[in-house]
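Read the figures in this text as sums done on the coordinates, not as results from a lab. This is a predicted model, so every value here is computed, not measured. Cβ atoms are built from the backbone, for glycine too; each structure is taken alone.
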Structure 1
Amino acid sequence: YYTQRLANHHFVQSMSRKGHCLDNAPVESFFHILKTELLDGLPLFEDITAFKMMVQDYIHFFNYERVSLKTKGMTPVEYRNHAMTA
C-alpha cells in the first residue's frame, strides 16, 4: 500500500538493499550533526513553526557559515564552488 501510494504521487523510494547503506551516509551524518549541535539539551518544542524556523536557520548556518576540517576549512558552499572551478 505504502509503495503504491508513493508511486501514485510520482515519488521514487530510495531504499538500499540490506548491507548497502552507503547512499544514506551523508544524510545520516548531517542529521547526527544537527541533533548534537542544535537540539542537544533543548526542551521539546510546543510550536512546530518555531522548530521549523530553528532548523531552517541551522541549515543556512551549516551551508554558509560552519567550516569543517573535512572541507579544508571552508563552508560546504565554498567547498562545492571550489571543487566546481577545479
Structure 2
Amino acid sequence: MAETLSADELADRLPDGWAVDGDEIVRTYEFDDYLAGVAFASEVGELAEEAFHHPEIRIRYEEVEVRFTSHEAGGVTEQDLDLAARCNDRR
C-alpha cells in the first residue's frame, strides 16, 4: 500500500492551483461553457481509468471540481499528486 504524504511534503509538492482539503487534494477548473467542462471531465476520467485511481469529479455550469485521495492509504499519496499534475497538463 502507498504511504500518505506529510503536510510539509504536500506543501512543497502540490501542483499549481491545487489545495489540501482534509485528506484530499482539490482543484476547481473554470471553463467558458458547460460542454468544455464536460469534455475536460471526460479526459480526467480517461487518465483515472488508465491509472485505476478514480477521483471525485463534480461538473457545474462553467466549473469542474476534481478531488483526489487514496482511500486505502487514508490520505494523499504520490499517485494523487501525479494525477493532479496530469490534470493540469490537460488544461
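If helix-only ellipticity at 222 nm (-39500 (n - 2.57) for each DSSP H run of 4 or more, over all residues; to 500) is computed to be -13000, which of 1, 2 is the source? It was calculated from structure 2.
Among candidates 1, 2, the computation of distance in nm of label points 7 Å out along Cα→Cβ at positions 40 and 56 that gave 1.9 used structure 2. Across the set 1, 2, FRET efficiency 1/(1 + (r/R0)^6) of positions 48 and 72 (r between Cβ atoms, R0 = 30 Å, to 0.05) reaches its highest value in structure 2.
Name the one structure among 1, 2 that relative contact order in percent (Cα under 8 Å, 6 or more apart) of 12 was derived from. Please report the intermediate quantities before stating the final value.
Working: 1: 12; 2: 38.
Derived from 1, not from the others.
Computing log10 I(q)/I(0) by the Debye sum over Cα atoms at q = 0.17 Å⁻¹ across structures 1, 2 gives -1.00 for structure 1.
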